[in-house]
Structure I
Amino acid sequence: MRIESFLKQSPIFQANRMARRMDASLAVVLEGEELSVFEAMVLAAIFFEKRGEIKPSELAEAFQTTRGNVSHCISSLEAKGLVERRIDPEDARGIQLVLKPVGRRRAVRVVGILDRMQRQLEEAIGGETLELMLKQLGEVEALCAGVANAGRQAS
């Protein structure tokens, strides 16, 4: 296709392609856990909280997604018996997500999988190289946001 050379030269499109392929690879690694990538990340996020509780709005913010996406994910995790919603004792209008015992065990396995992947990446590429790569991607992301903001202000 003619657009291929443009796509190969574009850091935006290349980063997007890579992210989709990495997401697909992670989905394959997580198949045995019967979780989507997002479900696995949500379980890990709840697991890492001090009290093992987190609000859905905090997850949406942390993962840069909508509350609707988080809500669908939570419903799926509830249906699988891994999490439960509880009324926030400090704010009766809000809810907190809590891992059930089986959810905690699954979260431990997921965190172990993610940790092993991280170690393999660090061994293959090097921790400093990965850090530099993330820094550079962050700079590209910030530049894109700046272009988007300038475009919004101009219109």
Structure II
Amino acid sequence: MSDLVTAREELMAVAIGDLGTLLDRVEKLAPQLEASRMGLLSTSTDLAEKVEAYSKRMEEITENAKLQTVKHIARRADEMARGTVDTQTRAMEEAARLVFRNEIGPTLQRVTLPLQDVAALARKVARPWEGWLLHAATAVLASAISWAMAAWLWLR
């Protein structure tokens, strides 16, 4: 039994020695753990600052993208509106031409023919002396020719 007690004591002595070595190692590890903890805190702070900066930058990019999108949509809507107005204007002009050609044109022709006759008659009535002037010119010319022939015959 003395061997057992001695073995037990010896094991306890070895265990106590190992415990002392372990405690020495833990004591040596404590400053390294503290340094690692401080490094992790510093890295965590840096990472938080970088995430914040990244978040702000992403917000700026998003706002810029929204602004550009709104401008693009407004520009395209304006182009489409102009195109629609041009198309509608051309369609309305064509419809007006067609209506004028098919509906108003024949009616105007029916109205203008009698008006042209009335205008010609009014021109004749406005200058009644034109007919008399033609007759007078004919008489003067006939008289002049008669006088010329008489003079020619008399001189001969």
Structure III
Amino acid sequence: MKSNTNHITAAPLYTPEQRVRRNESRWTLVQGILAPLQFLVFIVSAALLTRYLMTGQGFEVAAASVVIKTLFLYAIMYTGALWEHDVYGQYLFAPAFYWEDMVSMLVIALHTLYLALYLTGFGDSMLLVYIAIAAYFTYVINAAQFLLKLRHARLSEAN
């Protein structure tokens, strides 16, 4: 019996030239350091937000942790744009990372909204917490996008 297997071959994430540029970019290392640090800050901040939601205590610390998470996000997005330029020749929306960058814009918008409301004192603590939760939810989706993309790149390089 003939096996009918259809393999959909996705375009490689990097051309050979882009792979060289990726390996030579100083921003590759910076991204490799900032991404897990940002995730660690996210975990701590999410725990602090959860504590506030469950106990009503610790809003100030939870709120400040979201600000710190936002600063990490800005740093990784700025250096990520520099990395994307080094590798693909454009700062954002290179075809290989188009959807990741699109979701990143939503992540940045929600974090920036939180920061603006926090710094201006507009809105109560629950509004800030709900915006932080929305920002964190989109961040998790975006992080998953990038992890899947990196896994795809590693698998395609192994072949």
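Quick notes on this structure:
- Parent structure of the calculated result 2.8, given that distance in nm of label points 7 Å out along Cα→Cβ at positions 16 and 120 is the read-out and I, II, III the choices: I
- Test item: helix-only ellipticity at 222 nm (-39500 (n - 2.57) for each DSSP H run of 4 or more, over all residues; to 500) calculated as -35500, pick one of I, II, III: II
- FRET efficiency 1/(1 + (r/R0)^6) of positions 104 and 144 (r between Cβ atoms, R0 = 41 Å, to 0.05) from the coordinates reads 1.00; which among I, II, III: III
- Origin of the value 9, 29, 31, 22, 8, 1, where P(r) over Cα pairs in 10 Å bins from 0, in percent was derived from one of I, II, III: I
Any read-out appearing in this document is the output of simple, stated calculations on the displayed coordinates, not a laboratory observation. The structure presented is a predicted model; accordingly, all values stated were derived computationally and were not measured. Cβ atoms are built from the backbone, for glycine too; each structure is taken alone.
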